[in-house]
Structure P
Amino acid sequence: MSVAFKSGPPGPEVPGNFLGLSFEVGSLAQIASYSERGDMVALLRSLGAGVLRFGGVTSDENIAWSDEATPRPAWASGVLDAGNLGQLAGLASQSGWRVLLTLGLAHFEPETVAREAAAAQAALGSSLEALELGNEPDSYARHGFRELPWTAVQYQEQIDVYRRAIEALAPGIPLAGPDSSGSAAYEQWGLSEAIYQRPALLTGHHYPLGCNEQPPPTIAKLLSPPIRRLEEASLHRYTRIAQEAEVPFRMDETNTVSCGGVAGISDTFASALWAVNYLAKAMSMGVAGINLEGNPGKCEGYTPICAPTPEDLATGQLQAQPEWYALLLAKELIGERPLRTIVKPAERPNVEANAFLASDGTLKFELVDDDSPGGRPVAVHLHVGSAFHGASILRLTAPSPAALTGVRLGGSEVSPTGTWTAPARLPRAFNVNGVITVKLAPSSAALATVQPLAPSSG
């Protein structure tokens with residue numbers, strides 16, 4: 001199998017804060033408390049810069065803002081207050097991560113939300129990426145929050161009321177939206193948002209598999225070529241509108257299977273293989289960033305990090321799940337520019353490759369083989385030409401796609417304190433007549449880094 005790249009200008013640079021995590025607003029108080037204990041700060045720092053997004057159904061259905069002028073409403077099972085935002089600001093400051101915060105729209109309370117927005121602006125300052133208004137508002141009628149007909153036009157009318165209230169108390173605060181449930185809805189809702197609101201950021205969600213679909217989700221389906229083709233079409237719908245509107249698009253919530261994930265799929269090494277390819281594909285298509293959804297208290301669902309026990313959750317002793325290793329691998333592509341990648345022949349449809357170019361001329365190839373274990377390794381021939389050295393190979397491996405443990409990046413695992421250290425020396429593959437051959441085992445991924453030869457002094 002050969003991998004090459006077309007000549008011509010590369011795509012836009014992968015933003016420095018491309019990587020992100022997404023949590024329910026219901027988890028905000030708990031996670032914010034980790035500014036003072038646990039290993040959350042170390043984990044976030046190990047990825048460099050990023051964006052913490054707090055949203056989900058709890059932002060609309062369960063958690064309300066509370067201050068001296070705002071008692072807890074009857075519908076809310078919990079509240080956020082200025083103290084929680086102050087702790088969140090500490091976490092953002094210590095980690096270097098920014099915050100994307102969702103404010104409730106299902107219960108139409110513009111004055112209350114404006115006070116929350118002002119408090120967020122005061123607490124977070126420059127750490128505030130943007131505010132979203134409502135979580136998956138295109139689904140409100142299905143969930144009983146709005147009566148039919150409920151369209152993007154009516155949504156924009158309500159957003160206008162919110163914006164005026166927010167602007168009166170928190171002028172200049174950046175807004176994001178429409179936070180659609182999927183790219184099909186986004187084609188209408190995202191376009192409307194871009195035209196009428198000119199947000200700082202367009203946002204939407206993606207889940208390749210549904211928790212209630214029949215036949216039930218499987219690892220094989222998650223890693224199948226048809227799912228990848230659907231994902232590429234979905235990314236194209238998202239990015240087309242964003243590029244036409246000249247507004248960046250961020251996939252602010254995504255993971256493997258909707259409804260919190262499925263044990264035996266979402267918590268396995270298969271989720272890391274899925275994430276590696278999805279992150280790289282989104283980078284290559286110009287997405288501004290991706291937030292992997294997670295639940296710090298539920299290790300058996302989808303989540304990049306979690307606490308194994310209630311005691312660990314209370315103290316912030318989090319552990320890296322398989323998807324965390326995909327984020328660590330993707331970190332190596334931050335700041336690079338995607339190249340148009342050509343993969344031939346198509347005899348191994350479960351092998352994917354994406355090429356990137358660094359500012360110093362270094363080439364990076366993200367490679368994934370989603371084939372089931374037991375097959376023969378595929379020889380991936382990287383056609384780079386004679387002006388490059390051989391490649392160093394950073395491999396992502398585990399005992400099997402279904403493995404819950406034993407994940408290794410470069411042969412190393414994330415430490416109990418949340419850090420990962422790249423090996424001092426990585427395996428290498430030689431450049432022979434302009435071609436570098438990388439052997440890729442089934443159910444594994446790799447990053448091949450190819451540095452240019454030094455210019456001749458003569």
Structure Q
Amino acid sequence: MPRVTVYAVVTLAAALWIAPAHAAATAIWCGGTQETAQNRVPELQYAQTQIHVVYAIPSDGADHFAADAPLIVADVEAIDTWWRTQDPTRTPRFDLYPFPGCPSGFGQLDISFIRLANPASTYQDTTARTKRLSDELLRLASDDVKTLVYYDGPVADNNICGTSAFVAPVDGGRFGGTFVWLQGCDPDLGSGGETARVATHELIHDLGAEPDNGPPHGCPPPNNGHPCDSSADILYPFVSTGATLASAVLDANRDDYYGHSGSWWDVQDSDWLERLPQFPLTISTTGGKGTIFSSPKGLSCPPACSVLVDNHATVSVGAAPAAGSRLLRWQGDCTGSTSCTVTMDAAKNVMAVFGPASYKLTVALSGRGKVSGVGGACTASCTRPLPGGQASTLRATAARGYRFAGWSGDCNGRGSCRLQGNQPHRVAARFVRT
């Protein structure tokens with residue numbers, strides 16, 4: 001059975017009756033009042049292993065999305081800042097979308113809004129709530145995506161702030177669910193406080209921390225899956241009311257679940273973490289029509305012609321010319337006319353130069369004879385498609401009683417006519433009586 005992990009709150013006696021006040025951070029979400037249940041595309045990041053954020057309410061719940069979305073952005077930005085402080089080489093890979101006119105940053109966070117099919121009473125039960133929400137929200141989620149859900153509905157136990165659906169180091173989709181109960185615990189969304197700390201704690205669980213076997217400081221049951229060597233550890237099973245994310249530590253002594261040297265799973269290796277610094281890969285096209293694709297998948301141009309890519313990641317880029325076009329060459333950080341591979345150790349720019357797949361060849365004949373070599377033979381004046389990017393040879397054959405007198409136009413002489421497929425051509429073949 002999957003193990004459900006919870007983050008309980010130790011309420012301080014002096015503050016039992018009220019949660020401490022927190023100042024919410026000022027943040028801007030570029031989605032404004034847009035409410036959509038769909039993942040917005042294109043993605044701003046190249047890797048498909050991303051963490052998508054969802055705000056969910058029961059069918060009879062009040063909609064606070066417009067007010068809460070900027071606060072969610074502020075907490076996600078706090079998670080990013082904290083993680084980079086703890087490990088300058090990694091940070092969670094949150095799903096970003098290029099809202100028009102939006103400056104780079106977490107204002108670009110892709111947040112989905114979902115009004116659930118059932119009323120709040122359906123999700124009250126603490127034990128069944130996570131499974132029900134997972135079944136409803138994550139049933140069709142991509143295996144490449146882990147989902148951070150902010151559920152804004154009443155909860156039966158205010159001492160449970162968040163839950164991870166499954167400790168899943170390499171699983172996304174329905175197994176990649178992290179839940180924050182907004183109406184449980186300290187109402188400090190947007191302050192980088194307890195709610196942000198809970199979200200980070202549960203997200204680390206869903207990145208695979210920590211296995212029961214291997215870590216030296218694992219807590220005894222029923223708190224197994226957590227380290228017990230430091231109460232400051234972000235994965236410690238309890239948190240005092242009013243605790244902030246900034247005061248937490250990512251794996252005290254680095255020997256339980258992050259950056260350790262043991263043989264068990266290390267969250268630092270998760271595909272859902274960016275390798276820093278990221279660099280922009282910018283793709284453009286010119287000339288004829290065509291699209292750009294990549295291996296691994298994740299890049300399609302147009303319209304998504306600029307993405308952030310992990311440090312030292314290798315991206316192979318290919319071109320798919322549209323009908324009537326062909327790839328002439330690559331420019332920028334790729335050259336040649338075949339494959340294009342870039343290693344992202346800096347910002348890279350690649351341009352695919354497309355051109356016509358063929359050019360117009362006009363053949364004029366005088367006298368009696370034929371011209372062959374491109375398409376069907378011409379026995380009278382005609383036009384033929386001249387294949388682009390290659391040399392073609394025309395040959396003139398006189399009819400009985402005639403001889404070939406020579407070429408004019410883009411060929412001359414009386415031998416074969418060799419043409420390069422780099423522009424339209426006009427030739428004339430003259431036949432005279434013998």
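Values quoted throughout were computed directly from the atomic coordinates according to the rules given, and no laboratory measurement underlies them. This one's a predicted model, so the numbers in the text were calculated from it and none came from an experiment. Cβ atoms are built from the backbone, for glycine too; each structure is taken alone.
From P, Q, which structure was FRET efficiency 1/(1 + (r/R0)^6) of positions 121 and 329 (r between Cβ atoms, R0 = 41 Å, to 0.05) = 0.05 calculated on? Let's see the in-between values first.
Details: P: 0.70; Q: 0.05.
It traces back to Q.
With relative contact order in percent (Cα under 8 Å, 6 or more apart) coming out at 17, pick the structure among P, Q it was computed from.
Values: P: 17; Q: 13.
Source structure: P.
Computing helix-only ellipticity at 222 nm (-39500 (n - 2.57) for each DSSP H run of 4 or more, over all residues; to 500) gives -3500 for which of P, Q? Write down the numbers at each step before the final one.
Details: P: -9000; Q: -3500.
Source structure: Q.
Given that Cα extents along the principal axes in Å, derived from a single structure, equals 117, 49, 40, which label among P, Q identifies that structure?
Working: P: 72, 55, 48; Q: 117, 49, 40.
Clearly, the read-out refers to Q.
Tell me which of P, Q gives 13.2 when you compute mean count of other Cβ atoms within 10 Å over residues 33-40. Intermediate values should be presented prior to the final figure.
Details: P: 19.9; Q: 13.2.
Attributed to the structure labelled Q.
Using Rg and Dmax of the Cα atoms in Å, for residues 81-232 alone as the calculated read-out, with 17.6, 52 as its value, let me know the right label among P, Q.
Numbers: P: 17.6, 52; Q: 16.2, 51.
It must be structure P, since only it matches.
Using distance in nm of label points 7 Å out along Cα→Cβ at positions 49 and 305 for the comparison, can you identify which of P, Q gives the largest number? It would help to have the intermediate numbers written out before the result.
Values: P: 1.9; Q: 3.1.
Structure Q gives the largest value of distance in nm of label points 7 Å out along Cα→Cβ at positions 49 and 305 among P, Q.
With FRET efficiency 1/(1 + (r/R0)^6) of positions 257 and 425 (r between Cβ atoms, R0 = 41 Å, to 0.05) derived from the coordinates and found to be 0.60, which of P, Q does the value describe? Can you show the working numbers first?
Values: P: 0.60; Q: 0.05.
Derived from the structure labelled P.
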